[in-house]
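What follows draws every value from the coordinates through simple rules; no lab data is involved. A quick note: this is a predicted structure, and the numbers were derived from the prediction, not measured. Cβ atoms are built from the backbone, for glycine too; each structure is taken alone.
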Structure P
């Protein structure tokens, strides 16, 4: 049984979510993105983004707690891909503090997103992942996601272009 508890995010969580997003982003993408791009990501910008997401429930945001310490979050909703079916959900973001990697927090968040998307009537879920983000690729593949090879694309991120691919799996 997980020591982690997952709950819906509330407005007062936005700053902690923004801090987790920025800190985890910098750690996860070190060596993948230039240092200047990593340093350009700010808590202030992310705070606005996550405050609005929580307020409007777009996307849905849930947080994972280790007692009273927030250690990660997941954002999910219907797929943003224009040609996807109405029953396709998407993991928009899933971040866990580096000190809590490989401890079950990410799995607890995935389980919550899976349940939330099923409650919304979704039958499958996708996630876009950078090919060079080996940790994220391994996490999603261990969670049953499969690479959709024809979806590989190059996307501008900061000052560089990165290769990403859509992963997909059935819900349940």
Structure Q
């Protein structure tokens, strides 16, 4: 990709410690302010029970951001990791509670699979808490590997009643 070309990227946000909504807002603003990122559209905000990890975690807030960027995928990942650290993210245990988690879900139709980055996100099509907000932004978006639309895949998953939309705009 040439530096002046913009590619659509989708980021999944999650958090269940501190004030995740404030962390999401700060993250969205910092991404919007980045000189190589244009626009930052937000999905609705969802509250979801913890999936995997230690028992008795608080519920998560989840959302998806859609942006256009001329950052390479690995550069965007580095920006996301810096934003997580700025919000106090500590990586103590897999799927443990966290202040902010940012997953690079999709980077255009490109595919990566190396020690630092796997895109499309390997569990994207299994997670209702990711697909619900993603479908709100781009229902007809197709998964680069399966060719299925996000909406179609969402209808194939069992409904998790405990997931609630909290806010359309945040």
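Source structure of the calculated read-out (helix-only ellipticity at 222 nm (-39500 (n - 2.57) for each DSSP H run of 4 or more, over all residues; to 500), -10500) within P, Q: P. Given a value of 0.95 for FRET efficiency 1/(1 + (r/R0)^6) of positions 28 and 68 (r between Cβ atoms, R0 = 25 Å, to 0.05), calculated from one of P, Q, which structure does it belong to? The structure behind it is Q.
Computed over structures P, Q, distance in nm of label points 7 Å out along Cα→Cβ at positions 4 and 116 reaches its largest value in Q.
With semi-axes √(5λ) of the Cα gyration tensor in Å, for residues 100-139 alone coming out at 19, 12, 9, pick the structure among P, Q it was computed from. That value comes from structure Q. Taking distance in nm of label points 7 Å out along Cα→Cβ at positions 60 and 76 for each of P, Q, which is largest? Of structures P, Q, the maximum of distance in nm of label points 7 Å out along Cα→Cβ at positions 60 and 76 occurs in Q. Source structure of the calculated read-out (relative contact order in percent (Cα under 8 Å, 6 or more apart), 21) within P, Q: P.
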